[in-house]
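Please treat every number below as a calculation from the coordinates, not as lab data. All figures in this text were calculated on a predicted structure; none of them were measured in a lab. Cβ atoms are built from the backbone, for glycine too; each structure is taken alone.
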Structure I
Amino acid sequence: MRQSLALGLAFALGLAFTDGASAQIKLAVGGPMTGGSATFGAQLKNGVEQAIEDINAAGGILGQKIQTPMLIGDDRADPKEGVSVANKFVGDGVKFVVGHFNSGITIPASDVYQENGILEITPAATNPKVTERGLWNIFRTCGRDDQQGPVAGAIIAERFKGKRVAIVHDKTTYGQGLADETRKAMNAKGLKEILYEGVNIGDKDYSALVSKIKAARADLVYWGGLHDTGGLILRQLRDQGVKATFMGGDGLADDEFATIAGPGAEGTLMTFSPDPRTNAANKGIVEVFRKKGFEPQAYTLYSYAAVQIMKQAAEQANSLDPKKMAEVMHSGKSFNTVLGEMSYDKKGDVTGYTVGGKKKDRYVLYIWKKGPDGKITYVETQ
């Protein structure tokens, strides 16, 4: 009787262990799944979800599958919510996080992750402070504002030499940080802004700002912030007859910007990293997303790449220990991703992207144009 009971218990435990081993890697995604930035949250979610599906179909990581459905945390683009999401992930036993989107949320959330041994890769948080704090656990697949700002500032100084430039930002860690870096680079090349203003996210009426821009006779309005507020400001500028060129950074990189801004979005300039959708090697994965009814623009493939890097780091470390994986990532070893061949420095920043053996610029210029289908979207300038 005792032997039968013991054997039964051992069998049951064996089943439990086998079942757990088949899906015991807990990887989560954190970002703004609702609210004004929800389109970017969708990019993160869909990118990670597809990467997990593809990795699991190929056998998982070191013989273990990533748990599905994956854990999702909605930070609503709010720092307090971001910390709450981070603490919930800790309670759920998560060891790997892709996220967050906003720099102002990523920074406090990463402190929680570090304290609890969680490895984090953000596909989108560009503020320098994200990786300047000496944390072992934070990496990104995107660039930094102090890399993007100099590119934007140089473009403005060259294309708008002797023109009147207004700089507007949304007072966030990302928005103001990018605006300040762009302003600094532009000033260093001899072009001084005629207006520098911060606005509140969530406002609907920007008529006071429009009046200031109109009175300043701006030729260019540079926007440091995200697509929703930027689109609303641009619409109101055009409604009041302001024809100044509008320009922004990667925070505009979603087609919803043109939906919000209206026809006036055409001609908008934008800096962003090279579009991985245009890489012929990614044709298959891009089609997978499109067949599912999702266009993998902006940070979708940056999120997909984050999971690829985690997988390869675990394989190179021969361990799913987040700290051992981070050591591999900090070592400068190369990872093969949908973004190209990439490696990290000691801070957790990307040292560069190589596609087809050619080094890619970190940031390039895009223009929003109307396509053959009548839809306004962003395309890389040649």
Structure II
Amino acid sequence: MPESAAETTAESRLRAVKRAEAPLPGTRWKDLAAVLQAHRGERLLILLTGYPDPDNIGSGLALQHLAELYDIETALLSFYEVSHQENRALVKRLAVDLQLYDERFDLDPYSIYAFVDTAKSETPIHEELADKKLIAFVDHHKKLGEVAAEFVDIREDAGSTCAIFADYLRSAHPQGLDPNDPGHIRLATALMHGIRSDTALLLRGSQLDFEACAFLWGAVDQALLKRISAQSLSPAVMDMIQAALERKRVYDNFLFSDVGFVRKEHRDGIPQAADFLLSREGIDTVLVFGIVDGRTIDGSLRTRSDTINPDSFLKKTFGFDEERGSHYGGGNIRDKGGFQIPIGFLAQHKDREMLYRLAWEVIHEKVCESIGRAEE
């Protein structure tokens, strides 16, 4: 059997095992409810560790809702600004109180914290969290290691974390969400958008995602969902896509490109450029990177390939960061992943063109080695 076919078969078997090991619908809610009950009346920080997207925003809102059932006051805290146009529309239209952390944010009143929709528990406030309890960690990405939380629910076979929270809601609200309750409508719409966003409009959805959609559907504001999903591309993102088209290099069915220097608020244009380039005929895998604020090399990988596993590909390509104790990149098993590499001391170099060229050569060399085109 060819090596690529063996890898595909192994991944299929792995997914089948994970489906068999997945908890039955509703069975984990009792465990989460017990943890929330034990912390009734406390104040909870819900942490979004990456750039806010529909899946972690919707998941954060769901955990807020469930915590409120136990008189737990919450704050939804992000460490990066919302940059994607659809995500900005989601926050604005649903009046999401998403707070951006800075040194003025008072952490003292919060005794507990939680992570949603993230494979990593790294934050810029790691030391400040030392005297607080991690009570919940809910995610659908590939598990990176053991998590020391009171409640852990990682379902790698789920297409979205929002679907996992919809599973809890089915038990917390056995009669369904109320289509006449503005809070329920807001929550259902956010979760539905998160599921659709993370599963490519359900084309990559799991059984849990479809069951979640069926549960949420009656309370979704369909007109609002359509408006949120129909946001136009910003001029900055359009320019990034154009740059990626002009700088592309094609190796058989693999496309490599970059978007040059990117401001932090436009960082979400990198995965959007990768998504766009993946629609090119004859291409099944795309990797696009950019230099964000002159400090980090951020990249996105998108694939339709039956043989490329984004998580293992990115980890093999870019290696392990000994200082942070984690890989520079990773992703889900099926179709997408990302990486971030600090430039460090070299970021102080005044010659931006030289810095860009150095970054391009290193990333290009690593990618070519991984796809067997190092001689080019």
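Annotations
- Distance in nm of label points 7 Å out along Cα→Cβ at positions 230 and 294 derived as 4.2 - corresponding label from I, II: II
- For distance in nm of label points 7 Å out along Cα→Cβ at positions 62 and 206 computed as 4.8, the structure of I, II it came from: I
- Read-out distance in nm of label points 7 Å out along Cα→Cβ at positions 46 and 166, computed value 3.4, structure in I, II: I
- A value of 16 for relative contact order in percent (Cα under 8 Å, 6 or more apart), calculated from one of I, II, originates in structure I.
- Answer label among I, II for the case where Rg and Dmax of the Cα atoms in Å, calculated from the coordinates, equals 22.4, 93: I
- Given 1.8 for distance in nm of label points 7 Å out along Cα→Cβ at positions 174 and 198, calculated: source structure among I, II: I
- If distance in nm of label points 7 Å out along Cα→Cβ at positions 86 and 190 is computed and equals 1.7, the structure in I, II: II
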